[in-house]
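Have a look at these structures, which come just after this line.
FYI, it's all coordinate maths here, none of it is from the lab. Not measured: the values here are computed from a predicted model. Cβ atoms are built from the backbone, for glycine too; each structure is taken alone.
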Structure P
C-alpha cells in the first residue's frame, strides 16, 4: 500500500495551525513570569505531553466514541469544519478563540500551579478543533501504516509544542506581540481553508446529490 504522504503533510500543517503553539506563548509567559527557568521547562514538557496524549487518544479512540453516541463521522466532519472555520476567523483577528479558552480560564491560569495540563495543554492548544481534526482524519484508517502515520503527526505536534514553549521567552523577546499576531493570522488562513474543505466533504457524503463530479 502507498501511503499518501502529501495528504499527511497537509494534515500535519493543519494540526499545527489549529494547535498554534505560538499563540500560547503570551499566555505561557504571563502565567509563568514569576517562575524559575526550571519550572518553565517542566511546564512546557507537561504541556507537550498533554497535547500528544490528547491527539493520540482522539486518533485511536475518537471514532469509537462517535459510534457510542450514534454520531456519523460525516456529520461530525461538518460540525468540526464549522468549529474550525469559526476558530480561523478568531485567529485572523489575532484573538484566542473562545472555544479554546475563555477569559475566566486564562485568568485562572495565572493562579494555577500546574498550567501545563489545564488550561495550556487542554483546551488552549489541544482543544475541540484539533480533536475533531484527528477524529475525522482517522476515518477509514484501519491499516497499521495509516494509524502509525497519524500517531507520528500527533507526536511531531507535541514535540513542536514543547519546543515552542521551551523557548517562549526567546520568541517573546524576538517577535513581540505584533510578530506573534502575524503568525496567528497566517495560521488562521490555513485553518479557514481546512474548515471549508471539511464542511464541503461532509456535506457531499451526507447529501450525495451535491456531488457533481460524477
Structure Q
C-alpha cells in the first residue's frame, strides 16, 4: 500500500464553526495563516471535550477535509468501499488502461514471505495475465481482454484519489485498527500522522495510552 499527496485543509473553518453554538469565537487561541496552522491550547481542549462527548457533538470533525492518493489491492478497496457516506474517489481505470502497458509483479500486492510454491504460483498468474494482454494488443480480439478482466486477481493494485474528513477517519480507525488485513494497519498508521491525528482522530484509543 502507498499513500501519497496527502492534503488536510479547513481547520480554520472547522474550529470557527466549533465555537458557533456558544458564540465563543473570542476565546479562540489558534493561529491560521496561509502558511501556518497552529492549534491553540484552549481550542484543542474544547475540541477534545466535544470529541469525547460523541459524534453528535463533534460535528466540526466533518469539516476537516482530507485528500490522498491511495494505491492498494482490489481486495482492500472492496472493504474500503464500505465507507461511502462523505467520501469521493476517482480511480485509475482497468476498463480503459489495463492493456496499455506490460503487466508485471509490481502491479500486484504479493506478500514477501510466501513459500516457494506460492512464488511459482504468483509468477504463473502474472505471466498468464501478460500473455492475454499481449494477445489482445496483437489481435484486438475482445475475448482476450474479457478473459484478462475475468482472471485478474484481487491482488491487482489500483490507485484512487480519495477524499474524506476527520469524522470518517475516526470511524475507520476504531473499526479497522485490529483488522487482520495488514493494509488496514498501514492505513491506521497513516491516520496517526495527520495534523492533530493523535489528538483528535484517535482520541480515546486505549492502545495509545
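Some points to look at:
- Highest-scoring entry among P, Q, by distance in nm of label points 7 Å out along Cα→Cβ at positions 71 and 135, is Q.
- Each of the structures P, Q was assessed by relative contact order in percent (Cα under 8 Å, 6 or more apart); the largest value belongs to P.
- Each of P, Q could give helix-only ellipticity at 222 nm (-39500 (n - 2.57) for each DSSP H run of 4 or more, over all residues; to 500), but the derived value -12500 comes from Q.
- When Kirkwood radius over Cα pairs in Å is computed for each of P, Q, the largest belongs to: Q
- Mean count of other Cβ atoms within 10 Å over residues 23-30 from the coordinates reads 12.2; which among P, Q: Q
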